[in-house]
Structure P
């Protein structure tokens, strides 16, 4: 069985969602959604931060299914001027994940936060509660516990639509502005 995976990378609570290919999934096709992560320290050394990034990368990758047709990853938001260190750590995690996937020739699509919000709700400025509601409405049988898992599920949904596994249900689901990898129709 093969899956489309959505990743919302974060060091404290990364969202990971996997949607099975409909030919091999049960009825109803219930995506698997999880969030993984742990809090950090504002006084961590660079070495401690590097190890934390590595641990989180490994936790995210262990949460993914073995056979993946496509991974759809949310790109990084703009840096918060009040917490520049956190942005650089998140960048480290983002690129570590992409490097791992690329080295294994797993197709990667990247989606901006604004595009994801527009896909989910029709509004590129949607807040977290609206995103959570959109994910739960689109996949009523999935256990979507938090906004991280919701974002990941919506990312995976974009990939499943692109691969033709599921039909878009709302006008905002059609033709999102996504950096699709070559060979993904």
Structure Q
């Protein structure tokens, strides 16, 4: 199975005040941690704005946003089209601001995904669609047909929800979130 990893690193970082890709956790940038967590993928692309790539990350392939869309869709459209063009079986989504997510979670999703178009991690009653493993063609179709957020897109697909540890889904949005992640890393 051919899997492309997509790191979502293009958010505004408005609550943090600086670009999240360069934030450091135990000597590594959030982008480097995200790349490491996807290193079992056949290829990795990074959707990011005009941020400077952190010095601890090299040889990454960047992909620009589709200007016709906003939010995650702006990155998901071109990345999904690229995965289709490269005949990938799956596209593994991974935001750069969840440094406690490890590659064993992505392997868990892949192992569960043989009979569905999408495998999405959940913790408690919370779905994490930006960490989903998706089949590119059905995902692109859902993106084109379903209005609203990515939750709706995922729920419209033939999907499976897989329970994961809530602690690993910590999202870095504020300086206190960063301190919390550093203490758990």
Structure R
């Protein structure tokens, strides 16, 4: 997940200054499960402001004499966030690489559209799982041990991701999306 999307997601909760955004990302330990450099946060903020996706709404003085700029998401930023959020569901790859960032912001999107995105991701995984079985069987006699285990791992990963998404879908359909500690 790109830093732009993280910033836009955090600003869905309310106006923030960059230091608070960085603190929240650190508290959520995003560097442990997302391929994002928190150091690029300030650059992303400057670009988002330049592009009109966020706007400075206030400045506050800090103890050391400096100033902090507080930002707000714009309608353009909300649209960019929505598009980027759902793009995560369309990406191929394990859930850990494609959806972990999106999970932080489930409360920011339309629940009905979220359900459809999850169903589409499950269908895509089922399609990929279905294609992999025949490939494994056809190639099995010629594959080395490592190749056999590689294909088995890919299949197991896809099955795990499908089951995990089915659990997420069931919870959202039964109870909706809960909002929790702010990120």
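Details
- Computed 15.8, 49 for Rg and Dmax of the Cα atoms in Å - originating structure among P, Q, R: P
- Computed -13000 for helix-only ellipticity at 222 nm (-39500 (n - 2.57) for each DSSP H run of 4 or more, over all residues; to 500) - originating structure among P, Q, R: P
- Label whose coordinates, when FRET efficiency 1/(1 + (r/R0)^6) of positions 140 and 172 (r between Cβ atoms, R0 = 35 Å, to 0.05) is calculated, return 1.00 (choices P, Q, R): P
Read the figures in this text as sums done on the coordinates, not as results from a lab. Please read these numbers as outputs of a predicted model, since none were measured by experiment. Cβ atoms are built from the backbone, for glycine too; each structure is taken alone.
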